[in-house]
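Some structures to go through are shown next.
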Structure 1
Amino acid sequence: MLTTMMDRPLLISSLLWRAENVFADRVGVSCDATRGDREFTYRDLGATARRFAGSFENLGIGFGTRVATLAWNTFEHLVAYYAVPACGAVLHTVNHRMSPEHIAYTMDKAEDEVVLIDADLLPVLLEILPRLPRIRHVVVIGDLEQAEYSISAEVTWWSFDGLLLDAVPIGEFPEFDETTASSICFTSGTTGLPKGVVYSHRSTVLHAMAISASGGVAIDGRHSYLLATQMSHVHSWGVPYAGVLQGARLVLPGPHPSPAELLRIITDQTPDVFVGAPAVAALMRAQFDADPERYDLGSLQTMWLGGQVLPPVLVRWWAERGVATVNGWGMTETSPMGTFSNSADCQGRPLPLFQVRVVDEEGRKLPWNGFTTGELEVRSPWVTGTYLDDDRAAEAFDAGWLRSGDVAVIHPDGRLEIRDRVKDLIKSGGEWISSVEVENQLLLHPAVVEAAVIAVPHETWQERPVAWVRTTQEVSDDQLRAHLAVTLPKFWLPDTFVRVDEVPKTSVGKLDKVRMRRMWAQKSVV
């Protein structure tokens, strides 16, 4: 028997349709410390997206054309989020904080032909442009006349504002198969070259609906979201799509969002939800403590922090200022949200349509009892089933499940708790040491503001922990060990403490333990 239901494709343009028609006058803000904050409505977003799409013929953008963005969290970038995929082209949000080599690799791998770029990021592109022969058009957001760039006969340069002035807006966005590619994101490349993930319209719409559902993230039109997580990295956790679907107030922090600028935006624009990485929240804490009379956190109710297990000391600091911290888990491969928790003590329960399990080293399913650890594996309509032209895909999947590389336990009620990364666990004398637990205990010491723990080879014990710390006052190794010994087994205590001005981080603000291990091996730290 066949269904009587309409067969309507799940397309990104349908998210914009709802915002334009139901929430047309809802106001968002695109911030800029230099040019000033600019308000926009969802009516403006729809009209500008259609006008930008009207310029695509001049840019040679057709169905399947890859369009790269090297851009900050701005209104113009949000326009591209909708105009490009809604016309059947493919949006590649390039993480401009990656190394030039990795940026060039990802843009070549994606086969980008058109680039939309903020003017102040042009040096990033110019350095690698000779290695990208497919690029035919570059569209500059900002002052094209003052932008310093090399004229190339093979590349045509356009002003974003100029294109809009000359464009004739399109009417309705086209319809096509919902499994059509909508966008491309790459992993941050901490363990090798970045891996490409190609999202579809279907996966993106389902993810937006899932993080809008109650009982999970619950993106809601009654809230105002300061989007500090990069739009150049896994769709800013899906908020630019779910937020528009729900008519939420989006506060986009603009170019170079320093901790001071983010606090200024909270003071002036009064968002109630902050979306960003724990490392950014920690830097904001330090900035606030240095000048508390300058900022007002009164509007802020929730810190949605993701990307790593949350340090308890950071959660406590925000709680003391009346701000609750929520948490979740996800990866580039999962669009990215898979689980969500309304507290900071775990990574929460699976979102609707998202399945999780933990397995042992032989791939056997482990019980959900809250203490048996294994590797987390996941599957969902918005989890990738492979990588973009990459042989490493073979080792990343297990009979239809994605191997996450995270060590976790699952509680009987479905709560997920990440214990560590598989590659970051430390095996010393046949016993396992959790780097995350040692880091969290170090951060409870009043002198420690940043901490990372890595495994280093040891002749007798196979591996031993070494801690990298940034401190605000004098503290000896013995004092730090004494602090840890109160709660941790003796063999967990680091053999060495490396003092640094800043703990190395990846392009997305995570602890860069690969670089730390390499620096240790090269004896470039003491």
Structure 2
Amino acid sequence: MQHRHGAIWLAAGLLLAGCSSRHYVRSADLEGMDIAAEKMAVVQSFRTHLVDPTAAAPAPEPDPGSFDVPAVMTVDDALVVARQYSREYKTEEEAYFLSALDLSLTRRNELKPILSGSLGWNGTDGHAISFSESTALALTLTQKLPTGGQLSVSGSAGLATVDFAGEGAQDTTTAGSISLSQALIRGAPRWVAFEGLTQSERNVIYAARRFESFRQDFAIRTSDQFYGVVVQKKQQVIAKRQLDASEFSYKLAKAQYRLRRSTQRDVFRAERDYRNAQNNVLEAEQNYKTTLDRFKIRLGLPLAVEFDVADDIPEVVDPKIHTDAAIHAALSNRLDLLTQRERLEDTRRGVRIARHNLLPDLDVNASYSVSALAKTFSQIVPLDNSRTTFGINLEIPFDRKAERNAYRSSLIGLARAGRALRQSEDDIIVTVRSLVRGLRLQLQAIENDEANIETEQKNLRKANIDFQAGLASNRDLTEAIQNLATAELNILQKYADYEIARLRLFEALGVLFVDKDGRFVG
């Protein structure tokens, strides 16, 4: 009978558990839907406060900052301005500073004494007890020793007062101690005990190199955007010149049609080309404004700041760099590769430390403490209660699985770091070869485009003469104008691209330098 009752209770419990799980699902669904509806209502309420894009916009607030920007900006000016105001530059600069700040804390913890203290007061009162108060002062000084041990000196003083029947009674306590702990086997060598400081010092060096590499890349990207603005500005000039030529061609076509020296179709074509040229001018102006606005953001300037850019795309200079010499320079000079090689040394040092951590702990500890209790501080007897303790502790290394795994992981990490270094060296070789070949190809393309411009200029003069003599159609003249404009724009873009490619090559070789103001050196 008892077994039957137990089975009934078990079945009831299982049924209740099943019902309980379905209840949890329904409860979760209801609560989740209520919260989702609550937050969606917040989103929908925002739509009642939308700004009408067709309404008059309020006057923009004046920017509180002061920006020293030249009226006509050269590429060097742009680099200096970007160095001063760019948000991206400031963020990277702050990141480097914070890494140096972290090192200052590590140096303090590893090399300098650390003083800490506390001062406290407590009071107690009530109907069934008398009022009492206590004041306590504690000071502690710790210092990491050159041997890796820890030395600690501490002292404390306390005053307790009890007000009983209008009379006060007090007790004073003082205590002091000095303790020393020192590892003798695991953690004893200086290169193990101060590994944290060693790695922190090296990490800041890596951060400095990374920041310097960023400065080089930032200067190149800023120059690239500057030349993009210059090209867009030139495109406006070319588009307007093309518009003037198309307008002249249109007027000339109408005049020739009145003299029956051209057809009405020629007039229609000339008019179409003239309208297209007008659209090209509008598009060039819009592209220039957009490019300039993006460049202002790159520099960290408000969009309301006005300035012009100088037409100073550098002349093409062949660096005359041989591939083998370039590869040798890159493998020797690059900061990122130097950091990767030193990180490989860090990994080797980590393997050595992981192997060392397989050893057992053998620590020695010693301390001396003294305390005293009296009614007043003046009644304290020195060395009233002193104690000296010392001991030695040897770990029996029964379980070394964690240390074993850490050691094996460090060996694998070392192998990976070696492969990554070789991979980076191969990637650099391929990159340098590609940059050298690409620079030569761009130089040859520039020479060809310069020859094309001379050809297109001759073709335009010939087409203009033939058109005025009635020997060519307006289509021939329009095509000649467009071909020359395209050739001039292409050569400008190639000049800018060549300069950026040259800077990228110098960066890849590790011979690109930026001064403190952000400008290229040399």
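No lab work stands behind these numbers, since they all come straight from the coordinates. Values in this document were obtained by computation on a predicted structure and should not be read as measured data. Cβ atoms are built from the backbone, for glycine too; each structure is taken alone.
Can you say which of 1, 2 returns -7500 when helix-only ellipticity at 222 nm (-39500 (n - 2.57) for each DSSP H run of 4 or more, over all residues; to 500) is computed?
Working: 1: -7500; 2: -22500.
Derived from 1, not from the others.
Quick check for you: by Cα Rg over 2.2 N^0.38 Å, for residues 198-269 alone, which of 1, 2 is greatest? The partial results should precede the final answer.
Working: 1: 1.17; 2: 2.53.
Evaluating Cα Rg over 2.2 N^0.38 Å, for residues 198-269 alone on every structure, the highest lands on 2.
Using the calculated result 2.4 for distance in nm of label points 7 Å out along Cα→Cβ at positions 110 and 502, pick out the matching structure from 1, 2. It would help to have the intermediate numbers written out before the result.
Numbers: 1: 2.4; 2: 4.5.
Going label by label, the one that fits is 1.
Of the structures 1, 2, report the one carrying the highest value of relative contact order in percent (Cα under 8 Å, 6 or more apart). Each step should come with its number before you reach the end.
Values: 1: 11; 2: 19.
Result for relative contact order in percent (Cα under 8 Å, 6 or more apart) over 1, 2: largest is 2.
Taking Cα Rg over 2.2 N^0.38 Å as the criterion, the highest value among 1, 2 goes to 2. Please state which of the structures 1, 2 yields 15.6 when mean count of other Cβ atoms within 10 Å over residues 278-285 is computed from it. Among 1, 2, the structure yielding 15.6 for mean count of other Cβ atoms within 10 Å over residues 278-285 is 2.
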